[in-house]
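Quick note: the coordinates plus some simple rules give every number you see, no bench work behind them. Note that the coordinates shown come from a computational prediction; the quantities given were computed from them, not determined experimentally. Cβ atoms are built from the backbone, for glycine too; each structure is taken alone.
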Structure P
Amino acid sequence: MRWIVTCCALLTVCVIGMAAYEEGGFAPDKWVSSALKEPTLQELLEDVNKRHSNEVITLDPYAKKMDATLNQPAHNRMHVDTMLPVAGKITQYQRLSQPYVWIHIKYLGKGGNPDLPDEQDVYAPVKQGRFNEKIRLFQGKGEYRVTLRLPSEEQEDTYYLMASFIAANLNDDVERDVSYSVVAAKAKLKLDEPVMGYSEKRKAISLKGRIRPDVRTVLVQLKRGARETRRVVSVEKGQFEEQIPLTYGQGVHQLKILVPDSKRKGTYLDGATLYVNHPLAEEKEPIRFTRLYAERGIHLTAPLVGGEQADLTYRIAGRIDESAPFAKQTTHMIVRIQKGKDKATYFLPVGGYQFDSKIWLRFGAGEYKVTLYAPEITSQNRDYFRFFTVATFRVTSRAQMDGRDLLPGRGIQSDHPLIVDLAKEITAGKVTDRAKARAIYTYVAKNMTYDMDKFRNNRFSWNDSAIKSLSTRKGVCQDYVFLTLALLRSLDIPSRFVEGEAGGQRHAWVEAKLNGRWVTMDPTWGSGHITPDGRFVKRLDMQYFDPLPDEFKRTHKRTGVSY
């Protein structure tokens with residue numbers, strides 16, 4: 001029985017030795033005649049490397065011209081456990097056009113990950129004539145051809161052969177480093193997350209990195225097959241961070257970080273390359289970003305992709321780089337939704353360089369185009385706002401409710417407790433919607449005062465609203481309308497913001513749906529009048545609550561409805 005066990009052990013060692021021989025090129029007889037124990041990987045490496053120690057690497061004539069030597073590896077066929085040390089010396093290094101040795105690695109085996117490239121480039125820095133780099137053999141077990149090239153003396157983009165040799169990896173693990181170009185090295189580009197050049201992530205990958213502080217933006221390119229998306233990402237104090245959604249379904253996505261070309265404005269050059277495996281089959285629609293997205297230092301954190309499903313509300317959140325132009329003055333962001341011909345605008349407050357708000361998909365079920373804007377920063381007083389597109393995407397609402405005339409809106413905080421309580425107080429004892437609407441009209445007309453200073457100097461603000469009107473008790477037509485609509489909608493009375501002209505200028509008033517009929521009310525004109533010498537005289541006038549249509553048309557011209 002003991003003889004049988006010994007033979008079985010011997011047979012096992014022979015099989016292991018033969019497998020190693022086939023892969024690495026050495027004979028098994030040493031291990032058969034040993035103590036009949038399985039050799040360690042380190043012992044295998046030492047043995048096979050000794051057997052190739054007489055195969056000296058031949059240096060190219062250009063390497064000899066630069067008086068270059070290769071210290072590691074020492075011979076033409078090197079066997080390693082994943083990591084290959086490459087080190088040498090270049091005596092004439094000051095004659096080189098740039099301080100990098102180009103190391104090209106090509107996988108010659110048949111294993112590895114078929115979705116990953118079989119080649120990789122590494123640029124080893126030359127410091128005081130020496131270079132020392134550890135190369136990860138990225139496709140696991142098998143042979144690799146490693147080629148070293150030295151920069152020319154004249155042109156930075158020209159390299160000449162230094163040496164070439166074979167390296168064999170005895171480790172099965174597929175691990176890949178991030179590939180950095182010479183451009184990346186010069187820009188001091190370094191990724192903190194992810195740290196490896198191949199990883200698996202679900203839905204999105206967090207990208208964090210560092211670069212020279214004078215670099216203001218990087219370009220992130222996501223690609224799978226023939227499809228690709230690009231996004232310019234801002235750099236703040238030498239650091240950048242962005243969530244990159246993996247939009248192209250199941251499989252390996254290539255991710256590149258490109259660095260601005262210092263010689264050509266608007267051009268980016270390859271910096272770092274890595275790969276991400278996405279295990280989910282679901283594909284997503286990329287968000288489209290404009291150049292201002294990066295220029296204004298904006299980072300959208302919700303949503304990350306377009307084409308999502310939503311109900312009645314949808315969250316939009318993000319942050320702004322503190323050092324970006326106009327960051328301190330950016331008090332709000334703007335969102336516009338569009339479904340068919342219907343449009344609505346919302347202002348998102350910014351606090352602590354952050355914004356996080358919900359918008360209402362007020363036009364019922366269906367597909368919406370959503371556009372995110374950054375405001376123009378200006379010291380001019382205007383009765384209008386200018387803003388610029390930074391991102392565009394789609395969202396589909398499943399909510400069947402068409403709440404265009406009932407939901408809160410820009411400046412109309414109908415769900416605010418102050419508004420809700422005040423509306424109940426004003427309409428206490430009123431039974432019909434008409435009676436309630438008349439009471440609200442009367443309250444606003446009596447308690448608001450027309451702001452002549454705001455009217456003359458166009459002192460409009462993004463945060464003009466019902467709550468502000470309630471606080472200041474003054475304003476122009478839009479401020480009267482904001483408060484009136486908020487009070488009406490808090491009582492579920494459909495009402496809308498009407499745009500038009502009156503008295504030779506732009507004007508706004510209210511229409512409310514009472515007992516199935518749209519009723520006009522103008523609380524601004526019902527509040528008083530402006531004298532020829534430019535003074536506002538308060539005087540409640542009820543004729544502008546449900547006026548006769550023909551009489552109203554003599555002074556007011558309706559142009560549309562604003563949401």
Structure Q
Amino acid sequence: MSRGVPRSRARLALVLGAALAAPLTLTPPTAAGAAYTVTPVKLTVRAGGRPCTVDADLYRPAGVDRAHPAPAVLGTNGFGGSKTDGSTEAVGKAFAQRGYVSLIYSGLGFGRSGCLISLNDPDIDGAAASQLVDFLGGKRAADDGTGVDFVTLDAPGDPRVGMIGGSYGGAVQLAAAAVDHRLDAIVPMITWHDLAHSLNPNSAVGGKDVPGVFKWQWANGFYLVGEGRPLTRPGLDPSSINSMTCLHFVGEACRTFRTLNSGSYPAGRMAELLAFTRSVSPVSYLNRVKTPTLLIQGQSDTLFGLNEATATYRALSAQGTPVKMIWQSSGHSTGPTAPAAGELDLAKGNLETSYVGRRVLAWFDRHLRRRTHVDTGPAFAYHRDWAADPGRAYATAGRLPARGRTFYLSGDGKLVDNRGKVTGGSRTYTNRLTPTSHSDSSLNTLTGRPAAPPRDAEGTYLDWTSAPLTRPLDVVGAPRATLRVHSPRAERTQDSGDAADKLVLFAKLYDVAPDGTRTLVRRLVAPVRVPDVTRSFTVTLPGIVHRYAQGHRLRFVIAASDDAYFGNRGVKPVTVTSGPRDPGVLRLPVAGS
């Protein structure tokens with residue numbers, strides 16, 4: 001039986017929409033830089049077989065002309081924003097002040113740009129960005145005849161150009177690079193690898209083709225921001241309006257949101273949904289991306305976590321595309337707080353004085369200004385919130401940590417470091433018809449208010465807790481847990497042909513202090529729709545960077561629900577049995593302290 005979105009959730013999603021429209025924390029530099037001029041331009045592009053107008057601003061540094069050209073930086077907004085957002089506008093100003101020509105535009109379907117919202121389809125949004133590269137290369141003029149002849153060219157019509165931006169403005173860079181190899185450098189920030197996983201994640205290894213667990217808060221926020229544009233952006237371009245049944249998205253995107261909200265996931269329809277969301281995701285076209293890529297991802301991010309950037313990094317690296325990755329502290333779930341030490345904050349004009357800012361400038365210096373002596377930094381860097389010296393908050397490495405630490409799930413609820421310490425035993429939990437666990441809410445992004453502490457109702461979860469640590473343990477990367485559960489009710493329904501009948505659970509890691517205070521690391525959870533409850537399965541937990549201090553304990557939890565996601569259809573009790581011969585296993589990637 002299908003279900004709609006409860007009214008309380010629909011009201012909440014309206015508020016979330018406003019949060020998603022909020023710009024990324026990139027605001028104009030306070031320090032004075034080089035002078036520049038700004039010229040509004042409109043360019044008619046052809047995207048997805050239809051013409052539409054792109055609304056842009058061209059930033060030209062003083063002294064840059066045909067005889068003295070400069071490389072260019074292209075940027076666009078996050079979802080729901082426009083070229084006039086403080087975040088997007090700041091990119092234009094910041095790089096124009098540093099001698100780059102900047103073209104900042106409202107993404108398709110946003111601001112006063114036309115066309116439908118197509119979720120950064122490379123054949124639509126990527127193609128539009130490519131036509132903006134044509135403009136910067138002098139191959140075409142703006143609609144009013146404005147042309148560009150002051151951007152450095154590598155060949156006729158081939159401008160020296162990079163891109164930077166976050167979230168929705170991050171994924172479009174990969175889409176553009178897939179269709180236009182003239183891009184010389186890109187810096188995608190806090191964006192996705194596979195939108196199917198981001199909005200409907202299944203963290204079970206090997207469960208890629210099993211529909212995941214609907215992330216209803218974030219997904220409905222996106223949907224309502226897009227469909228509510230007449231309320232927030234009057235005077236829309238007619239080409240950005242679809243029909244009364246789907247106002248501003250391409251039709252397949254609307255059908256995807258509606259299917260996810262229905263709570264019913266028949267195999268045929270879900271196959272179509274997965275095919276669509278993956279077709280507009282980097283996972284499907286990274287093999288075409290050859291542009292040097294600096295990935296920047298946030299540790300505090302319940303929308304697009306570290307695992308998304310890691311998957312993109314590994315794919316690009318395996319095919320030989322130049323790529324490096326930084327895990328900064330802040331992400332979509334940080335809220336309006338001060339940036340952590342070493343992080344880029346254009347409001348402070350700290351491109352030159354922050355670790356991340358220097359890395360971005362070096363990336364563009366090397367690939368846009370062709371300063372081959374510039375060191376672009378290590379392959380991998382990550383922020384450590386426990387570093388005593390703010391100047392050394394970022395650790396660096398030549399590769400992702402591979403050395404691990406293994407714990408075993410004992411039948412008595414202990415997390416032990418030796419299989420020989422595992423005792424036999426069984427424990428059971430069950431879900432209720434309403435969520436009983438809380439991790440995070442995307443409302444925090446909007447309000448900035450203190451978040452409600454994570455919670456789990458007694459009887460609706462199981463946990464395993466380690467002994468106090470004798471020395472610090474630094475976890476860097478995505479832990480994995482191998483589990484076996486027993487659920488007769490789920491076993492009877494899991495092959496019904498509707499994935500909603502499969503068992504859902506949520507895995508997560510807590511840090512328990514000596515006084516008993518527990519912290520859900522970055523408020524992250526791993527939603528799982530178990531492919532087959534008669535077999536053991538492995539869960540990839542969210543990537544983290546976290547120090548478990550000496551005297552602290554690890555706690556691994558599996559819960560029946562989470563109020564940011566759709567959960568189980570019907571009540572499905574779950575039993576976990578552990579013993580020395582076949583215990584559950586938790587493996588942690590560990591870095592040197």
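Thinking of P, Q, which structure, once Cα Rg over 2.2 N^0.38 Å, for residues 252-355 alone is computed, gives back 1.33? Matching structure: P. Across the set P, Q, distance in nm of label points 7 Å out along Cα→Cβ at positions 132 and 532 reaches its highest value in structure P.
One of P, Q was used to compute relative contact order in percent (Cα under 8 Å, 6 or more apart), and the result was 7. Which label is that? This value belongs to structure P.
Computing semi-axes √(5λ) of the Cα gyration tensor in Å gives 42, 28, 19 for which of P, Q? Source structure: Q. When distance in nm of label points 7 Å out along Cα→Cβ at positions 228 and 540 is calculated for each of the structures P, Q, the largest result comes from P.
Given 0.05 as the derived value for FRET efficiency 1/(1 + (r/R0)^6) of positions 268 and 484 (r between Cβ atoms, R0 = 30 Å, to 0.05), which of the supplied structures P, Q does it correspond to? Structure of origin is P. Taking distance in nm of label points 7 Å out along Cα→Cβ at positions 156 and 316 as the criterion, the largest value within structures P, Q is that of P.
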